[in-house]
1. Output the label of whichever structure in I, II has the greatest value of mean count of other Cβ atoms within 10 Å over residues 34-41.
2. Could you tell me which structure in I, II was used to calculate mean count of other Cβ atoms within 10 Å over residues 58-65 as 6.5?
3. Quick check: 0.30 is what I get for FRET efficiency 1/(1 + (r/R0)^6) of positions 74 and 98 (r between Cβ atoms, R0 = 25 Å, to 0.05), calculated from one of I, II. Which structure matches?
4. Assuming 1.10 is Cα Rg over 2.2 N^0.38 Å, for residues 90-137 alone as calculated from a single structure, say which of I, II it is.
5. For structures I, II, which has the highest computed value of Kirkwood radius over Cα pairs in Å?
6. Can you tell which of I, II yields -7000 when helix-only ellipticity at 222 nm (-39500 (n - 2.57) for each DSSP H run of 4 or more, over all residues; to 500) is derived from it?
7. Figure out for me which of the structures I, II the number 31 belongs to, where relative contact order in percent (Cα under 8 Å, 6 or more apart) was derived from the coordinates.
8. State the single structure among I, II that was used to calculate FRET efficiency 1/(1 + (r/R0)^6) of positions 50 and 106 (r between Cβ atoms, R0 = 25 Å, to 0.05), giving 0.25.
Structure I
Amino acid sequence: MTKLNELSPRAGSTKERMRVGRGPGSGKGKTAGRGVKGQKSRSGVAIAGFEGGQMPLHMRMPKRGFNNPFAKQLAEVNFWRIEQAIAAGKLDAGKPIDGAVLVKSGILRRVKDGVRLLGKGELKAKLDITVYSASVAAKDAVEKAGGKITLTKPAPAKA
């Protein structure tokens, strides 16, 4: 059995780094592969995207889209994943299911701003589930299986 202090990478899997500016015999001496003179031959250069004073391409392109700062980040869960957990004995279909139960059973990593139930897969179990929102197909499938779905998403305000 190998010990931690005896571990080494496989032969040929790693390469020594190139040491530049170490004499003509190294193959990268004198100018160290940077050419002769000019801004790029000096140290401290950061000119990616700079076009010599001309308006850079990334600034000439029009802006598009919109990032909503108030958008909810929802954790999505499908029926096939819930059924898989029930079959594995990680989730009890007889008890009420919510975000905390889904995280505890290992179906979700975190709840984020809420859980959205999606209808991919087949639902066999009768579930009493509480989620932030659900797709129309998911609602229909839960009710068809004889279960109950509770949505915590506030109803849209009527103008």
Structure II
Amino acid sequence: MRYWFEDLPVGFAYSTSSRTITDADVVGFASLTGDLNRAHVDAEFAAAAPFGRRIAHGMLVASYMSGLNTRTIVNQLLEPSQLALMEVGCRFLKPTFIGDTIHVDIEVVEARLTSRPDRGVLTFRRRAVTQTGEVTVECTAAMLVMCRPAE
């Protein structure tokens, strides 16, 4: 089975499994990217900052959102039809803390055909939701997807 452009109309929604953000995740991301902002890596500094404790990098959370999506059955069925990731945009609404467990709620918010009859663009809204129900990060991702072949 495979999903095509036509199989995911506007309003189609699903959720992912969850993942807990750990101290090792934040330290590893800081090392990998070189983003050593003290709000992420310095407990003493972060304790005196507005959030009162260390926070996860927004881009770390966005990366985990992408990874959680790839493990869903919807993405696995759509993957053979995906041609390209065209655009990603993120808004960081609230801090995600070390120890937070997030899952991602995903919804198709736009579906439009391209000038070529064999492809369309699906835009997904992805929301990182914590164990307390707070949305901390919201991203949109536009994917170029193949249409169902004419039979």
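1. II
2. That value comes from structure I.
3. On the way: I: 0.95; II: 0.30.
Of the options listed, only II reproduces it.
4. On the way: I: 1.10; II: 1.57.
Only one of I, II returns 1.10 for Cα Rg over 2.2 N^0.38 Å, for residues 90-137 alone, namely I.
5. Values: I: 22.4; II: 16.6.
When Kirkwood radius over Cα pairs in Å is calculated for I, II, structure I comes out on top.
6. Among I, II, the structure yielding -7000 for helix-only ellipticity at 222 nm (-39500 (n - 2.57) for each DSSP H run of 4 or more, over all residues; to 500) is II.
7. Of the options listed, only II reproduces it.
8. Value 0.25 for FRET efficiency 1/(1 + (r/R0)^6) of positions 50 and 106 (r between Cβ atoms, R0 = 25 Å, to 0.05) corresponds to II out of I, II.
Coordinate-derived values only; no laboratory data. Treat the numbers as computed from the prediction; the structure is a model and nothing was measured. Cβ atoms are built from the backbone, for glycine too; each structure is taken alone.
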